[in-house]
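Chemist: These are the structures in question, set out in turn.
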Structure P
Amino acid sequence: MTRLTTVARALITAFAAVLASTAPTATARASSDPKAPGDFVALRSVDPTIIQEMRYVTPHTFVGERIDGYRQPICILTRPAAEALHKAQRKLLHQGYTLKVYDCYRPQRAVDHFVRWAEDLDDEAMKGEFYPNVDKARLFADGYIAAKSGHSRGSTLDVTLVRLPAKPTRPYRPGEPLVPCFAPQNERFPDNSVDMGTGFDCFDTLSHTLDPRIQGRQRHNRLLLKSTLEGLGFVNLAEEWWHYTFKPEVYPDTYFDFPVSRKSLTSAH
């Protein structure tokens, strides 16, 4: 081996060592994720009796896959919203019901995932369940998808009622036949919620909280949820019977992007 070759190999080895020491590792990237402010809490630490069925951690979504930013199936909210929800739960337990949340704080990266999906007009894998009557090209114009979501501010949640004793909801099986979200309750996906007239995340005008076509027990169930939550400071989004925001919001103008994970919380909850 010549001296030139030895020197060259030594330089290459040294350069490789420098690259290895400066390349970000997966651990380093994870630790660089933004953290939640101190007044965000895990709902379970405030009320462990509220059922959490965090849909966006699963493939049972209108996108058909787990959503970016959802690393653990936990509900995170600002503390005032979580404490108000706890008060609602106490009222409902006395009436034989429990609350169940489908989604709470939602990181901006998840909203970005929704936007990318909505822009891909060829991906209609879940149309048969979640938006049978809606042209995917109109999801933005009709307000079903937007570039920003109130969920990212930490005081908005998607919630329903479950009659006690609560029966489990069976897991969704990817590839199973899809049934429209507005089909009769005994035909659509077997959620353990009371009958609200449609399933969660149903892109249809039947999801409007006070749609006049929703009557009888279905309307009663929607109004029970609505009156209970509004009596404690929540405001319903008229187009979605499941969507509520606690007012006044702690962060009315801030859209956070920390992951849905216990590690995002600044202290143990």
Structure Q
Amino acid sequence: MVAPPVAPPLPSQSPSGTPLPLALQPSDSQIVVLYVLIAFAVVIAGFWNVPGVRNCINPLKLFTIGWHELCHIIAAVLSGGRILKITIDPMAGGATLVEGGRPGFILSSGYIGSTLLGSLFVLAGWDTLVAKVMSFVLAIGLLMPLALVRDKLTILLTIVYEALLIGFWFVDHAEALRWYCLFIGVMNGLFVIWDVADDRFFQKTNDSDATQFALLFPKTSPHHWALFWIVFQLGVLAAFSVLGIMTFKLSDAEMNAQAASFLPT
């Protein structure tokens, strides 16, 4: 008696029952990145909001806040505004006082800029070569806010984070850079959540942009503006995660070989 042929395995299916396109099927290592991304969001929420502990990430907060304010500055200059004052502080938050320009465009640029930079760093979490490139952005970005900050603890911690960045180049073929960049990506990509949390729980000196939007457009409350921007950032973060799954399909060995072509360690 001849045994019937074994049926080939069924392709992965979406909850609706239709097969997922091959490009959208994450590998085991890509699934790990998704889990780590979610874990980082929880960790950052704790570090950002727990008194005392939140001081440990001051340099990373300054990088995040500094980029956010730089986007406001660029938008102000492009729209014909004049910069009157810039404040960057890990506890008080950031503020850019502008005269003239287009207020709506200037105000929107902060959250949009944070989202886009965060998304690029999130992409670096999927590929070591991208992480190597983005590490230069981080290395410079960590130093720039020190032009406005003189806190000794923050300066010391900045040196520590810069040393970690350099050291991670030599850990497991620079793969450790992926997780460093992913952490930074989540911090920037979800900045509106940390910004609103500072506003609500710590009554920081400088209002969140959600509050500023409510002042600029009084018919909509700060809570609604916060919800809008949170949904926007989550949507963009999800879109770039899908892009990472679709684009970076190399195995770990292939990724290491590719990354070794750029400043090998």
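Chemist: With distance in nm of label points 7 Å out along Cα→Cβ at positions 58 and 234 computed per structure, which member of P, Q shows the largest figure?
Modeler: Q
Chemist: If helix-only ellipticity at 222 nm (-39500 (n - 2.57) for each DSSP H run of 4 or more, over all residues; to 500) comes out at -8500 when worked out from the coordinates, which of P, Q was used?
Modeler: P
Chemist: Of the structures labelled P, Q, one was used to calculate FRET efficiency 1/(1 + (r/R0)^6) of positions 50 and 98 (r between Cβ atoms, R0 = 30 Å, to 0.05), giving 1.00. Name it.
Modeler: Only structure P yields this read-out.
Chemist: P, Q: which one has distance in nm of label points 7 Å out along Cα→Cβ at positions 146 and 210, as calculated, at 3.4?
Modeler: Q
Chemist: Using the calculated result 62 for percent of Cα pairs over 18 Å apart, for residues 90-177 alone, pick out the matching structure from P, Q.
Modeler: Derived from the structure labelled P.
Chemist: Of the structures labelled P, Q, which one yields 42, 23, 16 when semi-axes √(5λ) of the Cα gyration tensor in Å is computed from its coordinates?
Modeler: Answer by label: P.
Quick note: the coordinates plus some simple rules give every number you see, no bench work behind them. Just so we're clear, the structure is a prediction, and the values are computed from it rather than from any experiment. Cβ atoms are built from the backbone, for glycine too; each structure is taken alone.
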